[in-house]
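Chemist: Presented below are the structures under discussion, each in the form of structure tokens.
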Structure 1
Amino acid sequence: MAYQPRGHYFEEFKVGEIFETAARTINPADVSNFAGVSGDFNPLHTDEETAKRTPFGGRVAHGLLTLAIATGQLNQLGLFEGTTLALLGMDKLRFTGPVRFGDTIHTELTVKESRESSKPDRGVVIFDTVVKNQRGETVLQFEQSVLMMRRK
């Protein structure tokens with residue numbers, strides 16, 4: 001049997017529609033692994049003694065790790081599986097609060113806009129994306145534009 005995409009097609013997204021991911025707790029191994037993969041060994045993330053002397057009072061997760069986890073959470077929703085043609089961009093990216101070890105984050109996606117593209121088999125969907133911790137505080141927000149397939 002041929003692969004059947006389970007993602008949403010362009011015309012299935014409705015402006016104002018909100019999707020919420022499952023949550024995930026951030027731990028020291030996440031930060032260590034991300035530092036190793038990215039090469040970002042900034043002491044704010046990797047050295048507790050140095051990080052204690054910062055305004056954060058201890059180590060915090062990399063902002064880009066938070067972004068990477070958010071994109072993974074969104075993909076786990078299945079909305080984009082097999083129907084996304086391209087991530088066109090992430091704009092208005094703002095890290096608005098620290099993510100500390102033990103914080104549990106989830107991602108909320110709101111359909112902001114959808115527009116047809118110049119090709120009839122696809123369209124662009126723009127999402128407002130917000131990552132929140134267990135206290136409901138926003139720690140990251142951005143807008144993303146995704147090129148999606150249309151139904152045949």
Structure 2
Amino acid sequence: MLTAIGLCSIVLGGLVAAVTGPLDLAHGSWLAAYLVLVGGVAQWAMGNARQRRPEVRQPRRGWAQIGCWNVGNLLVIAATLAGEPWLVDLGSILLFVALAIAWHAARPAAGMAAHSAPARAPMLFDRAYRMVLLVLAASIPVGMMLSQLRHS
């Protein structure tokens with residue numbers, strides 16, 4: 001589900017980018033970039049990581065991650081367009097929760113031997129993926145701060 005919604009968000013971001021100029025949308029380029037990168041690529045990556053690790057497909061946590069990520073994104077987008085930075089903060093908290101769920105799901109598998117060749121590739125993928133999650137988590141306070149500064 002994360003991958004499908006992520007791909008839809010990428011397409012939607014592309015459509016927003018296409019109409020930003022002709023419709024003279026004030027936040028159009030930001031919205032297009034946000035939809036593609038945060039709503040799309042990041043969500044697709046989280047879904048792809050879950051699909052690669054079938055042992056972490058916990059339905060409740062998976063749905064919580066999907067809900068937090070997408071409701072958080074909707075809040076950030078709506079709040080930015082409406083000029084309500086406190087709602088950006090609320091949406092950002094939901095994004096943090098979704099990233100925490102993703103981080104937990106990406107923990108190293110039990111019994112995975114680091115020295116065996118077949119185990120190294122998934123372990124490297126997990127480490128790279130967790131770095132992406134850290135970068136996303138680090139970008140959230142930056143966005144919150146920019147929202148507060150823009151509307152103060």
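Just so it is clear, none of the values below were taken in a lab; they were calculated from the coordinates. All values derive from a computational prediction rather than experimental measurement. Cβ atoms are built from the backbone, for glycine too; each structure is taken alone.
Chemist: Quick check for you: by FRET efficiency 1/(1 + (r/R0)^6) of positions 4 and 84 (r between Cβ atoms, R0 = 25 Å, to 0.05), which of 1, 2 is greatest?
Modeler: Top value of FRET efficiency 1/(1 + (r/R0)^6) of positions 4 and 84 (r between Cβ atoms, R0 = 25 Å, to 0.05), among 1, 2, belongs to structure 1.
Chemist: In addition: One of 1, 2 was used to compute relative contact order in percent (Cα under 8 Å, 6 or more apart), and the answer was 31. Which one was it?
Modeler: 1
Chemist: 1, 2: which one has helix-only ellipticity at 222 nm (-39500 (n - 2.57) for each DSSP H run of 4 or more, over all residues; to 500), as calculated, at -26500?
Modeler: 2
Chemist: Continuing with this model, one more query. Matching task: 57, 34, 25 is the computed value of Cα extents along the principal axes in Å. Pick the structure from 1, 2.
Modeler: 1
Chemist: Using Kirkwood radius over Cα pairs in Å, for residues 44-131 alone as the calculated read-out, with 15.4 as its value, let me know the right label among 1, 2.
Modeler: Corresponding structure: 1.
Chemist: Still on this structure: Quick check on the output: 1.26 is Rg/Rh (Cα atoms, Kirkwood Rh), for residues 100-139 alone, derived from one of 1, 2. Which one produced it?
Modeler: Going through each structure in turn, the value belongs to 1.
Chemist: Suppose distance in nm of label points 7 Å out along Cα→Cβ at positions 12 and 124 works out to 2.3; of 1, 2, which structure was it derived from?
Modeler: Attributed to the structure labelled 1.
Chemist: So mean projected area of the Cα convex hull in nm², for residues 36-91 alone, computed for just one structure, reads 3.9; which one of 1, 2 is that?
Modeler: Source structure: 2.
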